[in-house]
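Readers should treat all values here as calculations from the given coordinates under stated rules, not as data from a laboratory. Since we're looking at a predicted model, the values are computed, not measured. Cβ atoms are built from the backbone, for glycine too; each structure is taken alone.
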Structure 1
């Protein structure tokens, strides 16, 4: 199997009018943040919230009448699942999805809402794939890989066509890598329109399967990542063969940068990204020297993040920026102590969010108490100012 530029053009014609053409916009705020000239492709605006719709629909439209009747089965952490479920429902094609244990509720519920049968099986994507293939063999379904399929890759390549047509001045594209379908299709399409375009991939540090295969190493993958959409232990054979010659460099990104990417897209760009969807921005934050001054396109692949996790990420970013800080103060356990501490903090404009008393810690005197005071500040300088003022007032701070 292979996928050519003409295959991607055919996929674009096949799915035309059935999948949104998402906007690509220049971001002055992200450009200022990263030092690159940044354009964002907002694939979180698809009806199902991710880029997966193009590939899923293209593959479904290539099924024979008999295959449509039998229905399809797939393994997915959520975005491929929702795309297949939605377009399968539109086309009257039965869809069964196998999801790993621990899949975010928003993705499982979204898949069911589109009419698919959902099976939770497998500790990870590999386990779910094994179960999906078992169902294929027993039930006669057509197995549709999330990435290792020519129809899927060709459909995903339409993203690259749209991006380069809308922003032909781009010098580089930064694309998250899970199974590899998106980067393979995007690279073929982008190079077909502009041979000089530079292609960079992004992998989570816990799941560097593409880079390991490129180096001829056995990938060491595992662990809980916020970028679960690209938490794939083995890149697809077809996508790797197609993308490897076209990808200039694969950048490994740590969890903190994925979190920052999600937070900055929310606070600066006013848009919601899931962990994997923020991979392009995370790479720009982690490797600023690679992209400084370049005209760079980042593919915001999806926005299907659990609301609780989004809240956690945003609060953790406040902690990183010292805009949310805990002062642990050792003091006497007598009336008025907390009032005096509050007066110092409030007098400098700090906003007390929470207070916890600890009277049972054995390293605290029996007549003393430990106070954990969570304070909202204006930033690191303000947090330091409050700390110094507390110390000058005679309070012993253990941490801050």
Structure 2
């Protein structure tokens, strides 16, 4: 039954266009980050492509990591002093009333509207991040100083004003597309905070910053959640110390039950699954019903190269039972359609079965027969999942995929 005339097929078939597939099961990973610098000049068509491809990979939303970036440049004085960075530039993804050196080359400077429009067309959602400021990474070592206090105050005011302005500008038309807000400052296991030598000052200062942002959300769109995504360096503290710090920070921030704590899993530092789980367990204990708990999985290694999907799956499995949901940083950089790893990731994420072109959940001879009929352009021979037929993973459906499908069935 598996025998067929390849020569006849080669003569009478051409490539079949691929169409998007739909999976019955819920995706394992529901959302992926996207960065301001990467997408701020995308055309409307490019945004549509991104959301379409993300939907095909199983995502329900994208997370815009920031809407306003401050790139400090060269330091010419004390690194903790913002005045020491005269070459600092600001980039805003929409034409905000807040001064910025650059917005976007598209849509009159309004790339955020393009993103929301594309999300609406794709029936997906967009999380919107606040302010990314290089100065954040100059603090968090030793005891908090006056620079840090002042910076946190200024950062909170800027972030809060952007939240209010974005909602006022886009809420009426795109309120359904805005999934919530992402708190861009990545909190980590700061040494003094984790060992307790700061007397709780870091939790107090950062908590005050977060609380001001939360108040802006409550005033503009109280039903929208806020997400944070802390990370850790296992050489700076113990998991228990970090958990204690996070418990204090969550209390001082005033997070609500629907807000989200999504810790970075540490895969990007090449931490093994057992370490990833240990740190996730302690952070989940810190959240302890105060917030929703998701896991943010990194899909790159320490050399910033794409992590093999097999390794990603092992890291995911280490915490699969801990999070009520899972997100990824960053699919569009490492597992996007042109990465060569997209199909493998998509199969994992959606539960799709390679070769299952009729969509019945298994790969068998019926799939081979259907695909052969489709290549021969037999009337009524339509594939439920054309992506599953791309056995060669080259984006083209042809007789070579049919040969690969036959080999896979024989091996099976």
Worksheet item: Which one of 1, 2 has FRET efficiency 1/(1 + (r/R0)^6) of positions 341 and 373 (r between Cβ atoms, R0 = 25 Å, to 0.05), as calculated from the coordinates, equal to 1.00?
Response: 1
Worksheet item: -0.28 is what came out when log10 I(q)/I(0) by the Debye sum over Cα atoms at q = 0.13 Å⁻¹, for residues 85-132 alone was calculated for one structure; which of 1, 2 is it?
Response: 1
Worksheet item: For FRET efficiency 1/(1 + (r/R0)^6) of positions 293 and 325 (r between Cβ atoms, R0 = 35 Å, to 0.05), which of 1, 2 scores largest?
Response: 2
